[in-house]
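Colleague: What follows is a set of structures to go through.
Each reported figure results from applying straightforward, stated rules to the coordinates on display, with no laboratory input. Remember, predicted model here, so these are calculated numbers, not experimental data. Cβ atoms are built from the backbone, for glycine too; each structure is taken alone.
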Structure I
Amino acid sequence: MLEAVAAEIEAFTGLAGWDAAPSLFALVPTKALAADPSAAALLSGDGSPLDPDEIADSAITPVAQDELPEGSLDELLAQIGWPDEVIGCAVSQEIVMLPPSAEAELNNLAVDAAVSVATDHPDRREARLVVAVLRGGRSASILRLRAADGAGDDLLTGPDLAPNLVSALAATLTD
């Protein structure tokens, strides 16, 4: 189920195209949203009420949050806490991936210089990363590698694609 939520978020953020700012999502039980008449109308798509009894107990709805302010994502996440009704959270961000051979070039550089080198590196790959985490510690990740040659994008999935981001998101869910 969490993998499907991560894929839904990736598809949603992908609608805006590439070069988008990071996006944050609260993960909320769909039954809880269906119990709220104004939220239920949004969930149904046509404004009709939803019957919470027809919704699976495990169903999760991602709720897009306000645009994140400028700044380092790890510093922004360190300032976030969620109410108990939120059972998880997710983030979508664009990243630059480099081959392992490029690591030596970056090791002794300051952060700003390393970012500049990575951005201009001839072997870089741009990607959209979505990581979703639940309060119990379960996580799912999806990575869409942007096609460099106009061919189709590559899609990778797995819980361990971004362990540091999983940890940072999990920390927002603790008291």
Structure II
Amino acid sequence: MPAANVTLRLLNDADLPAYKALRDTGLQSDPEAFTTDFDRASLLPAASYATRLGRPPQDNFILGAFDTSGAMLGAVVCEREPLLKKRHEAALIGMIIAPEARGQGIGKALLKEFDAMARQLPGLEQVVLSVTADNTHAVKLYEAAGFVRYGLLPHAIKLDGRYYDKALMLKRL
């Protein structure tokens, strides 16, 4: 578990600038982990992420981890499928932990709270995600949270002439 001085809570409009800053940092420090590139994303206003905000039982939400000063240390996004035949599924996207906050159990705590919140979404049966396959730390973190690998998307990302595969993972609720 994270240190006692870390608070987990849903993000609101006022948190969007901090979320954008954290996301931009992630795009710079771990570009192979994201399908979005920093150059494009850095031009977006913080308000462009407002569609990800919500509170269960709504379909989308961003869960954040904050230190005692209010600085955002991590975040994870839930996006539920809008199509009627896919309403039983949501995606965990954009898990980000600030580089200086890694190794403190923040990711584990975010995943535990994400699970609890996802279970509040009526009719939700499963959560899917993709993770850079050679990021063994992240893969193990997701496995420890109950996700299982169901496939591999080869060459999912091409960055500086190098390809990265994405492990496709699923958790049934």
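Colleague: When distance in nm of label points 7 Å out along Cα→Cβ at positions 12 and 124 is compared over structures I, II, which one is greatest?
Modeller: The structure with the largest value is I.
Colleague: For distance in nm of label points 7 Å out along Cα→Cβ at positions 132 and 156, which structure out of I, II has the highest calculated value?
Modeller: Checked I, II; max of distance in nm of label points 7 Å out along Cα→Cβ at positions 132 and 156 sits with I.
Colleague: Where does the value 25 come from, among I, II, when relative contact order in percent (Cα under 8 Å, 6 or more apart) is the thing being computed?
Modeller: I
Colleague: Work out which structure the value 2.3 belongs to, where distance in nm of label points 7 Å out along Cα→Cβ at positions 76 and 140 was derived from one of I, II.
Modeller: Among I, II, the structure yielding 2.3 for distance in nm of label points 7 Å out along Cα→Cβ at positions 76 and 140 is I.
Colleague: Next question, about the same structure. For structures I, II, calculate Rg/Rh (Cα atoms, Kirkwood Rh) and state which one comes out highest.
Modeller: I
Colleague: Among the shown structures I, II, from which was the value 0.55 of FRET efficiency 1/(1 + (r/R0)^6) of positions 28 and 108 (r between Cβ atoms, R0 = 25 Å, to 0.05) calculated? Walk me through the numbers on the way to the answer.
Modeller: Details: I: 0.05; II: 0.55.
Source structure: II.
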